[in-house]
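These are the structures in question, set out in turn.
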Structure 1
Amino acid sequence: MRVVIADDHRLVLDGIRRALEADGNFEIVGETQSGMQVLPLVAREKPDLVLLDVRMPNMDGLACLDEIRRRHPEIKVVMLSASTSGDLIEAALRRGASAYVIKSVDPDDLPATLRQALQRNLHTAIGMDNEERSGAKALGLTEREVTILGALARGLSNDQIAKEFWVAPQTVKFHLTNIYRKLGVKNRTEATRLAYQHGLVESPIYADE
């Protein structure tokens, strides 16, 4: 199986490569840490599968997914993320990802998951456990609110969040007001920092309102 890996963390890239090379049935034909390099790399190498981080610099992972599915519908895409947000998982699968793999998954399980993704569309999340699901509940957050937090952590503005989730900007502001109240914070910087500390989002881009 020819694979392209895209993740903004060098350590993650190295770990995935080791897991796939140890299996012996995968050929890593390309790696990148930049979202802008994903599409040219895919067009050049024509892989069977793309492992794509949700949060990528320069071009969002979901945007990359949309373009891969539009330009290369025959290529399978598996999303990678530390986020266990139900809404984010649903968005990725709805937009054509074959699977959504949580980065806490056992590396030994990754090759089998990818083989299944190539053979058929899994349309599921791999690597979630009850402890991760309980984090948001302990803070009193709904799945939608965790999704909004994830978008904040990716540096999206209110208008960008509204467009991504097909809601009105006023709805985003409503959710933010509830999030700030539940977390006892005053702005998105504090909210994403707290969410990161509880394992609900990936490393946030801290930006004040």
Structure 2
Amino acid sequence: MKFEEFLNYVKSVGGVDTDGYYGKQCMDLWNYYCREVLGITDNMGALYAKDILNNSNVAKYFKIVKNDPDYIPPKGAVANWQGFNYGHVGIVLEANINNFKCLEQNWSGKCELSETLHNYFDGTPLYFFEPYNRKNIDVPQNKRTHIHLPASVRTWRIYPLNKAPVVGNECGQLLPSKFGGLDYDVIRWVQENVAVIKTRDWGEVQIYVGADTDAIIS
């Protein structure tokens, strides 16, 4: 499962419960991520998140970094807090020198899925696990830079940047037939078939242009 597919899925179902105990805990997300995205078949479990470091398989699949003021974890790394009674674990979505954002479960104690911005130095030991296998995390660089939506298509869904580009999340529609076709430069690719473009009326949006559409990519 690709990283973006993983994000879209767990968000669509409101989190995962892999063992059937105590609802959607942080360890359920950890186990699901290891299995589905990283393709790890070894047992990566632990009783509590603070015990993950005791699993000998962790060093086999991850570079382990203890909190370092000069280290910025990449997307797809795993943050592991050793404090907070039972510890905690989350999947890094983005990071900079000041803070990092994680997808996690039960951060608030309500067994809910959330995206939370964290400070590196919050008084508890913090480790990052950086996966050696990133093939499902990194989006291949797509050298195609131009999208043409032909005049034969009446409408085309577009999606906001902060939501999954799936039907139901659209923020509006483009009207290629009204303008004799539409052309856009690709700002960046967020998935193999999903690009960010800048439109006149909607600003920067995501657009799906897979092989099952009439889009012409060059």
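Throughout, read-outs are computed from the coordinates displayed, never taken from laboratory work. From a predicted model like this one, the values you see are computed outputs, not experimental measurements. Cβ atoms are built from the backbone, for glycine too; each structure is taken alone.
If distance in nm of label points 7 Å out along Cα→Cβ at positions 34 and 106 comes out at 3.8 when worked out from the coordinates, which of 1, 2 was used?
Details: 1: 3.8; 2: 1.5.
Clearly, the read-out refers to 1.
-15000 is what came out when helix-only ellipticity at 222 nm (-39500 (n - 2.57) for each DSSP H run of 4 or more, over all residues; to 500) was calculated for one structure; which of 1, 2 is it? Going through each structure in turn, the value belongs to 1.
Set 1, 2, criterion FRET efficiency 1/(1 + (r/R0)^6) of positions 114 and 154 (r between Cβ atoms, R0 = 35 Å, to 0.05): the highest-scoring structure is 1. Looking across 1, 2, the calculation of mean count of other Cβ atoms within 10 Å over residues 26-33 that yields 23.5 traces back to 2. Looking across 1, 2, the calculation of semi-axes √(5λ) of the Cα gyration tensor in Å that yields 30, 18, 15 traces back to 1.
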